[in-house]
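Enquirer: Quick heads-up: structures coming right below.
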Structure P
């Protein structure tokens, strides 16, 4: 199994009439703020606790994804045991299992005393020839889902080939996503294609991503584009880290014109890349640099957010998205 942390997504919002790259950067800043708000919502953050481990044990080969003994049951977390266990709470769906979601501490763990802020219902959505799990998360007493996704694997496909579709919302902004992934040529290689859409803004992002992971290393080739009626932005190149040192070799283009060079080698993890202008400009203003750094850093932050959103289901279906 491969870790799900390779999911890397970037969504940027569009702009109205543009007077050039600098005006586009201003719109980009507004857009990234909206997307960050969705992934920073308390319920979405609460799902992130499952990024590296699910609340249910992975089923044995051929067994149902959710044991019959858990259907209609609720799993709750206790600070004393530091684990999830079956509770006596009612209200879980008869055909699935409910997992209570809790507010997280700054270090990412569940904060104690535990404060419930929502629930995630997991369903075995498998069909002949397909292994699939559906996850639906709502706020306490809520009816409309804030997260709804299905992760599926065709049993005829090689191990590690999977797809995920769904949406995530903070109740105001909604992001729809489609992810397909497959193993690369090596043991620790993954290849992904991602599409993210905000239909309310007519925005679309497409990402092609290939990653290689080692014990203390991570390397990725990224080619992603974002477009709407007026703007096309692209980030293309490679990035990686070794132990606590990071590196970048990427180009940012706006409306198909190279705009900025993102570089750096053996940079300490608490520092960012070096961003320099292209095509005749001498420097960027402080505000422009902040927007570009946010843009370049978005793959990490949004990728981690979506990996958390899908984590419980990905671990249950035994597919590493």
Structure Q
């Protein structure tokens, strides 16, 4: 819906410009609306960075869980050792207790004092035995608690592993889509690369950058035959990849635009006009859905080279076509968790 609104605004802007100069207030409104959609586009870039951060955060949490899992395993091993020692001590005391009972029976008719001493020792042994039984019971309870905690941590770790695997699988799929798209675009534009055109893969998107000399003459927005040929070949690739969103950005250098008798006022106008001209060439005679396209003018405010030199200004005068794969499945996974 936002793309339809923006497309309608751009169309209205061009119509009004063709008839007469746009009143300042209406032009400002259209300019603000264009800036809003550019901000939304930048937000998508930020979302992509956020996804990578979410992926690293999941990996960090998994490392913490694995460390906790190791600690619980060590606690369980120690608890099992303590329990085994308690069992050995219990068996030793039980044996001693039996010996004392036998001795008591042998001496029951003997010296009363010796019998009393044996009885006292027997009572102490009984008490000690009871204490060991209590300790053993506590150790068993502790062991059960540790095992339960281990099971919970293992289950949580498995869930996080599954989530991470699913997330990485979708991210890899998105990267593969972007790489395949870059290869298709590079193959289609093979004769133009390094001749005023570059194709790069960045942040999961494909950037097709066209120098001013490939498309336009200085201060003009009319595309020559060579530039149209490159755009037509690119349109053929975009027709076959309907899930790709297309953003066309016009960029100028920092030299003020001199309108003279032109219908444009400044570099903002020139950058937007060049972007919309590229949109029309891509749509002309193609089956590309216009809803997939967004035209934007960045004027001089997003340079690739900030130096104030002739070479830098030439680099900055460019048109960028940004191709964004469909991220719907990735967003669904993020919303799910």
Structure R
């Protein structure tokens, strides 16, 4: 069995992103491959890491497009299943002038929700250094059970568990349910990537440091990365808190995939250094590289197919020095 650096489980879907207007004045949408877990894997593959995905799409035009896209960028698709009856999940992404966005989902149900426990590959999960997941694969009972089975197998095999809540309120029956499953993720993970609005939502603390303190008082998470958009990012590790400024660009189009790119780059550094002996210099290096890569992605439509190469990221870092 081939060994992988990172295996992820979750949603793989089509992001319909706005791309101008037609001659009749109607909005035009571009069908970009997306889904947070595969965005993470795509960036890691671009950095030379061996990656594999566990998930489900519909046996339809979009499902075929997605399978082709992840294979094209170097993600192993042996555990990507195709549902004969349920269509591939779709998301319409509305972009605001500042690059932020809003989502409308066509997922009631969507194929990504149909992943079953018996489709989770034990061999794959026993042969990965990191297992990564989010909460979108825990919105419904069946795929939730599949996700938790995967976490159990990966943990038993000694994998580092990586978690990104990636909160999308419209996909939950209630935010209490979302909070319960997010808490499960916190209780299992060794590496957490969380956004500014997510830490405020979960802890009720407006101040980010206070929110992280509250989180750490409840959960033993060795490394926490906080993404703060235009304010940059922070890493919390033991008694260290390191903050790095963002790389703001005038030609930012949209922020889709920026957080996933950031998280992937952090996992790239975890693969490089492990979780035992991180220091201020390594954390600063990690966040600087991750911020730069995320910044580049905001200047491009979509994410999965347009991840930056390492030399491109380093060029941006050096250009800002």
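Readers should treat all values here as calculations from the given coordinates under stated rules, not as data from a laboratory. Quantities reported herein were computed from a predicted structural model and do not represent experimental measurements.
Enquirer: Quick check: -24500 is what I get for helix-only ellipticity at 222 nm (-39500 (n - 2.57) for each DSSP H run of 4 or more, over all residues; to 500), calculated from one of P, Q, R. Which structure matches? Don't skip to the answer; put the middle values down first.
Expert: Numbers: P: -6000; Q: -24500; R: -11500.
Label of the originating structure: Q.
Enquirer: To which of P, Q, R does the computed value 27, 24, 20 (semi-axes √(5λ) of the Cα gyration tensor in Å) belong?
Expert: The value was obtained from structure R.
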